[in-house]
Structure 1
Amino acid sequence: MALQNKIKIRRAVICPDKFKGGLDSSSVAAAIKEGLTDYFSYPVNFKTVEMADGGDGSADLFGRLTGARKIDMEVCGPLGNNVPSYYMLGGMVDGKPAAFVECAKACGLAMVPEEKRNPLNTTTFGVGQLVRDALEKGARTIYIGVGGSSSNDCGCGMLQGLGFTVGLPDGVKATGGNLHLAGPVLEPEDGALLEKMRSARFIIINDVDSPLCGPSGAAYMYSPQKGADPEMVERLDRDSRDFLSRCGRTSFSRSDAFEASLLAGAGTAGGMGFAFLHFLGAGSVSGFEFFGSRLQGLDAAIAEADLVISGEGSIDSQSLRGKVVGGVCASMRKCGNVADKRLWLFCGRGTLDPAELALSSGGAKVGLYQLADIEPDMKARMKREYPLLRQLSYCAAMEMDSIL
């Protein structure tokens, strides 16, 4: 413990996202808090806020925050075989019951062995099955977390699972590989089901703000991490563009397909965001806004804090486009005294310049701390993330005092 701290931190907010493939949000926060507590020689008012961005872990967090109950199901997994899954039902949001469907529980990248990852072969069909079951059980507000997917089928599989037809032969589930055969999309013939959809409100929880197509769209930005090689990337983007000209509109559509494809979040989950926005008239909100601001009052906590701490596994160009880190920076911009605040960001590896992060946060004093600096080997690092994060946060506090 330091004998004397030169800077007094009165209030600190710790609100990291998960480190993908490693620690969950609450464990990241706990490790960082322990390191700071080890260093500071005086009591600090810590507030830790568990976060999610719509990807892995979002449904469970929704359940903890809202009192929703878990509904177990067996659905079609990303590779077409039946898999166990679940969603959350009956959680109270703004005083009203709601359901939460996490796409990663039905078409998640983590569900596909690394050697089988290929967005030409994966489907979102199981997501539609989860949403349909929630509708059948009476849900009239359904939040859909669209992060962490393995797919790039423009949500056609999800639509099939929900009861739409997408122009493919009976029994053929939509994938990125047969998207070029899909269209037009037609509403379910089941009148009772269709009425349930029309009386429901769908809101996607975004982890990115990308459009459907183009250099910053679903295929180019995200399909490589799902197993796509350069030829596949070009094919998926081309097929997505062509699908727009064939897919048509439904009674839910507020605009034509090309306009909907440009909306923020249309490119999430390999275009599943587009399917919800266009064919189901869904609204959209970022994971930070939903889990942080709306459910846990994070904006107010940030406004009162001297030190704000966030982070994720990789802090890069995507971090400022709908991720938790970007949401934290946006929240800090609203603070009148932002120049007096410190923003510390922890990650496995970061490629953004602290000056860029400072600009994004409105002028806060930014520190970017990488686990790679104390353990360059990623596999070794991931085995020891907790103690390494604790060590790194201690060093961050020591650095703060030493630069005076």
Structure 2
Amino acid sequence: MKYVIWLVRFWYAAWMIPAGVEHFYHIYPQPGANSRFPLAAEMLTALLNSHLFDLVKAVELIVGIAILFGLFSPLALLISMPVAFCVFWWDAPLSEWNTPSTIAGARVLVSQVVLCVAFIAAFRPMLAARASLASSVQAPTTKQLVLAARVVLGAWMLLNGVNHFFFSFWPTPAGQTALSAELMTALVNSQLLDVCMLIELVAGALILLGVFVPGALCVLMAVSTSGLFWAVLDQQPQTLALGFAAFALNGLLMLAYLDSYRGALQRAPLTLGESDQRTSFNTLFVQPGGRTARAHFLAALLPLAWVVFWYANKGPAANYACWGVLCLLYPAVVLHVRRLHDMGRSGWLMLPATVLTVVAMLIWAGRISLGAQLDAALPLVALLVFLAFALWGGLARGQSEANTFGPPVAA
């Protein structure tokens, strides 16, 4: 199980990091607003013009780094769930279920879900049907204030959802500025507003009933944040007041249930299938200071090699492939360095392979050129050098094995 999770983790991080970097520093062409699908083009144009896309891409970059380096990964996954869903929505229904696009979007969303399931132990407290308030809000007066806030927010969100789907007592705000109107039009036409209203309807009902409150608040926060962003674009006093009120109530209630989120706030929890920190993802692929035995090295190498092959097999024609391989260079080097340590060798032996791989990927990306012959040969040389180290690590006996089986017998 853990090896499948590692495989998905490698792929997802190697997709998220370059996708985030590209927006702020262009490294390869991203799908643009000139999409041949009208709804996809309209949505992306609105996101770009409103600068909401800046926030989306910052989330992708930060979350990719967090997943790759094991830094508060559960929290990062909670933050990136709305982004992964919207990527799928843009790639699938908004792109008229075009097969290659739908597969790409589904791959992102499935990876997100798999990784969330991998950290289910961290999320379990916030999924409790009846959650207790944090220890800091046990005073009777404070409990009453929390109850009042919960009733207000729950009823408010529930009424918003009911109004949108059933009664239309008040109209959907159209927006009073060019940017807010453009973004709202795109949300309505893409039916993403329906998704937001469905979240408000269900989450509002759960919060009002006091059932699955921490989980409902967490899901609702994505909508509250988006609503506040839209209110800032709209620049109307009433809209701003409502946006800030919903966001503040949502945030304060989450603080009131802080104990339910402590699992999701762990720095480096184990995933499904990981039973020992010594053989966890963070130890094998993030911390170069230790050592790794041959059996663990070989088992950990397989999912990493598979994902590297997946990206590298795309070749120079796929602009993103080289950047995905570069993202995976760090865990690959760490794994081999730890193996070298176990073999009694210096980790600095990996430096030539690292430099060769960086140069090879920059050639693939079209960033540098060393001449036609070197440009063609270097990627193959880098691959062969890494294969040599992998073969060495897989065949050589480490110090831990030497300690177990004793010194070799002289002939």
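Of structures 1, 2, which gives 4.1 when distance in nm of label points 7 Å out along Cα→Cβ at positions 56 and 296 is computed from the coordinates?
It traces back to 2.
Where does the value 0.75 come from, among 1, 2, when FRET efficiency 1/(1 + (r/R0)^6) of positions 152 and 288 (r between Cβ atoms, R0 = 30 Å, to 0.05) is the thing being computed?
Going label by label, the one that fits is 1.
Assuming 0.35 is FRET efficiency 1/(1 + (r/R0)^6) of positions 200 and 352 (r between Cβ atoms, R0 = 35 Å, to 0.05) as calculated from a single structure, say which of 1, 2 it is.
The structure behind it is 1.
So P(r) over Cα pairs in 5 Å bins from 0, in percent, for residues 208-271 alone, computed for just one structure, reads 4, 20, 28, 24, 14, 6, 3, 0; which one of 1, 2 is that?
Of the options listed, only 1 reproduces it.
Between structures 1, 2, where is percent of Cα pairs over 40 Å apart highest?
With respect to percent of Cα pairs over 40 Å apart, the highest-scoring structure among 1, 2 is 2.
Kindly point out which one of 1, 2 the value -9500 was derived from, the read-out being helix-only ellipticity at 222 nm (-39500 (n - 2.57) for each DSSP H run of 4 or more, over all residues; to 500).
1
Read-outs throughout are calculated quantities, based only on the coordinates presented, and are distinct from any laboratory measurement. All values reported here derive from a predicted model rather than from experimental measurement. Cβ atoms are built from the backbone, for glycine too; each structure is taken alone.
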